[in-house]
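So, here come the structures, one by one.
Nothing in this text is a laboratory measurement; each read-out follows from the coordinates by a stated rule. Computed from a predicted structure; not experimentally measured. Cβ atoms are built from the backbone, for glycine too; each structure is taken alone.
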Structure P
Amino acid sequence: MEKETGQDALKVSRRSFLGWAAGLMGAAIAAILGGSGFGYFISPAFKKREEDWVNLGRVDQIRLGVPTKAEFTVRKRDAWMTTERRSSAWILTSNGKDFTVFDPKCTHLGCPYRWDEATKKFLCPCHAAVFDVDGSVVKGPPPRPLDRYPVKVSSGRILILPLNEQRKT
């Protein structure tokens, strides 16, 4: 029996070298494609959420002490798809500087209510709910006052933040 010398032990056959090289190249390609694909799918989790303020109109279009109904469109982007939802809100101001914006649904069962100029109240026809001009419950089954949107005024425009039901105050 012949003993291997140090030089013979280091020799690698062409077949085993090509096998190792192909394996390493495959692993590198899998790591690059897998890493970028994984990053692509988890990147929304690390993306900073921008608040989407919605423009309701100019400040000078709102009459003092009289609720004004404003129509708007909410655009929501979810991954690759953008959806639009039309909605409305009731805007109220007593001084032209501070604004209250009410959600258009009754807090009882979500029915749409309306402003009655004769009684100066919000009336919900579904269950005879009545709300005062400040949104508080006057009569009927609603468990709480009208929901309000977060509101701010910027460059003479009224902006609200209509996210989901949990964000309303």
Structure Q
Amino acid sequence: MTTPSTLPPAVRRVLPWLLRWWVLQAVLAVTGRLVARRKDEGDDSTAGIRRVVVVGGVELRPVNPELSRVRLDVLMGGVRLDLTAVPKVPGGVDLTVRALMGGVSVRVPAGWHVWESCRGVGGVGVAEGTDVLHTDDERGADLRVHADLLLAGVGIERVPQDDSWGR
């Protein structure tokens, strides 16, 4: 004689799918951390920074006055990049974003001119209520955003120098 299960049939059907989803998330997170250990470069005080972010988040606050490039590879994660501590860099800063189902939030100091190029399904947008100075001159821009996005986005916000994200 068999005893009836204590779980309703609908729950028994859904549980294997939830388990597979959790396993996929765990595999992605572990793989992402292993890739990040090999690919991440620099820190907040270097002139070049690269970060790989998978199923998680990272906050970057570069301070090097000679910062020239930041590369962010994002998969189902998020990055907050605060450039307000960086003075205007001769030649500008190149920000390269490759994102799949993720997002990047960028804060630029007052007076910075931003140029952007975006390919894919997603976009580069300006936070509501801020006044980002866009430019068509790629070479003269203080920040050049090169974005390859798939179901992802990059948000740009200009703030006064003394404002912060809860620092």
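Overview of values
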item	result
Structures P, Q, by FRET efficiency 1/(1 + (r/R0)^6) of positions 23 and 55 (r between Cβ atoms, R0 = 35 Å, to 0.05): label with the highest value	Q
Label whose coordinates, when distance in nm of label points 7 Å out along Cα→Cβ at positions 31 and 103 is calculated, return 2.5 (choices P, Q)	Q
Structure with the greatest value (metric FRET efficiency 1/(1 + (r/R0)^6) of positions 79 and 135 (r between Cβ atoms, R0 = 25 Å, to 0.05), set P, Q)	Q
Source structure (of P, Q) for Cα extents along the principal axes in Å, computed value 80, 34, 32	Q
